[in-house]
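A.B. asks: In what follows, structures are represented as structure tokens.
Please treat every number below as a calculation from the coordinates, not as lab data. Keep in mind that what you see is a predicted model, and the values were worked out from it rather than measured. Cβ atoms are built from the backbone, for glycine too; each structure is taken alone.
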Structure 1
């Protein structure tokens, strides 16, 4: 059987995901406002919600993974954003989910690090998305054919 070709791309910010997170954060603030309770609880929950949304959005605006190359043999070269030059590590794609236009890749590398890439149409070009979806479906078919899909 032919191996899947290598896929490489840089990780860009998904503005759709940032906007969706801000909308959900705004809805959480409205929910806190509609809650009945003492004023100190409202203030504490407002601050906690704002801090959490700010931390999540800050993480989205500066993703940990800068670039990814998924090789033919299944290994990945992951370029991290830890320093100015970009630290390159060897890792694997340990999991993948496709939910409509969303592709979520779970990356793992030594010693016990991991990251999740949320790939939407605004942060990955159409050709790379198509190739990535084809490779994920081919690997899922191989896992089902080998009997590994139902393994615990």
Structure 2
């Protein structure tokens, strides 16, 4: 293993960088990208200074990887501005304040309402099917409702 490390060249680092970028495509988060960029940077430094020993190369890769990951994380956290679709992954919240007609009666505080092309479970005071209810809150995938006019 040590013999292999002593023979590292710039293109080994570039190959590692490409492999890490490919791994990034298939993994959640943005972690392997920074390591891939660090490997590419290590290859560029090794191309400019080919006499760097393998220990220094590994240290350079580690420092560059940590530095790029921290910097990248800060930049991504800063750029997370307001979304034009704030309820995209919280679908129930887009129904807050809307009024719907019950498909099924609310019995024992449980019922169902048809919303657009789907059926949602609702929780509220018991009332018959056909009653008009207003969505007041969301609890996971259950709409909390109140009978309209109460």
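A.B. asks: Comparing 1, 2, where is mean count of other Cβ atoms within 10 Å over residues 12-19 highest?
C.D. replies: 2
A.B. asks: Taking distance in nm of label points 7 Å out along Cα→Cβ at positions 28 and 132 from the coordinates of each of 1, 2, which one would give 2.5?
C.D. replies: The read-out comes from structure 1.
A.B. asks: Among the shown structures 1, 2, from which was the value 1.2 of distance in nm of label points 7 Å out along Cα→Cβ at positions 52 and 68 calculated?
C.D. replies: 2
A.B. asks: Another question about this same structure. Where does the value 2.0 come from, among 1, 2, when distance in nm of label points 7 Å out along Cα→Cβ at positions 92 and 140 is the thing being computed?
C.D. replies: The correct label is 1.
A.B. asks: For structures 1, 2, calculate Kirkwood radius over Cα pairs in Å and state which one comes out highest.
C.D. replies: When Kirkwood radius over Cα pairs in Å is calculated for 1, 2, structure 2 comes out on top.
A.B. asks: Something else now. For which of the structures 1, 2 does the calculation of relative contact order in percent (Cα under 8 Å, 6 or more apart) return 22?
C.D. replies: The read-out comes from structure 1.
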